[in-house]
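Take a look at the structures below.
Where a number appears in this text, it was derived from the coordinates with a stated rule and is not lab data. This structure is a prediction, so every number in the text was calculated from the model and none was measured. Cβ atoms are built from the backbone, for glycine too; each structure is taken alone.
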Structure P
């Protein structure tokens with residue numbers, strides 16, 4: 001009897017994926033400032049990190065208020081570089097100097113995982129970091145690459 005191979009997710013894979021996610025967002029902004037092909041990079045980024053080709057994706061980006069929820073590849077791409085949604089200014093085009101994940105908690109359910117915490121963004125014009133809360137859900141594709149199927153982020157409440 002053959003055993004079915006499960007695509008079990010590890011904490012190491014999640015931490016690595018988050019670092020790569022941050023590096024790619026920074027690279028998109030860098031290409032944009034150098035008048036290079038940031039659009040192709042952004043398209044590859046969304047396809048590589050988000051599971052739109054595998055399943056439904058729940059994406060609620062930080063700076064979205066009119067169209068808060070993004071369920072398609074095109075809507076996600078618009079958030080990162082501007083495009084089909086009027087409120088989108090291109091989050092990845094800032095450009096960001098540094099993005100780091102902190103206060104992260106990870107829960108793994110074999111083939112699914114959740115990570116919640118803060119990520120901090122620093123741009124070139126302001127030395128202060130912008131703190132954003134995030135929740136990412138992960139699954140693996142057939143090549144065993146980690147993909148985001150849930151992305152929720154928001155600015156912390158200030159009372």
Structure Q
């Protein structure tokens with residue numbers, strides 16, 4: 001018999017309980033245990049970034065993190081940034097094609113803007129390297145981020 005445990009997690013600013021096996025990934029707990037399907041299973045080994053969420057304010061590939069490691073952390077999924085500035089910038093700049101990788105990119109870009117509100121081109125390229133899109137180039141994604149860098153809405157003045 002497989003042992004299951006109840007884990008208390010803070011997801012999208014709400015405390016929630018999910019029943020998992022100790023070996024379940026955060027991605028599995030989000031999708032299967034809580035019905036939060038925005039983080040996508042892609043490669044399941046940390047290469048593609050489709051499952052990116054934010055842990056505190058840092059991007060994390062949820063396929064590489066155990067659900068139990070999320071205890072005491074602030075977890076933000078794509079569902080938690082609905083209508084955010086970066087999500088709207090993606091729409092306005094057509095920064096998606098099929099959309100499968102888009103939630104991971106949005107989460108990664110949200111963290112980028114929080115950590116580097118004045119990011120230069122090199123910093124932007126380095127951050128985008130952690131996510132893969134097989135449908136389109138990265139030009140529109142870069143433009144979406146740059147559109148927010150111009151107005152600096154993430155900068156604490």
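Remarks
- Of structures P, Q, the largest value of Cα Rg over 2.2 N^0.38 Å, for residues 76-139 alone belongs to P.
- Structure (P, Q) behind the derived value 1.5 of distance in nm of label points 7 Å out along Cα→Cβ at positions 60 and 84: Q
- Structure with the greatest value (metric distance in nm of label points 7 Å out along Cα→Cβ at positions 28 and 124, set P, Q): Q
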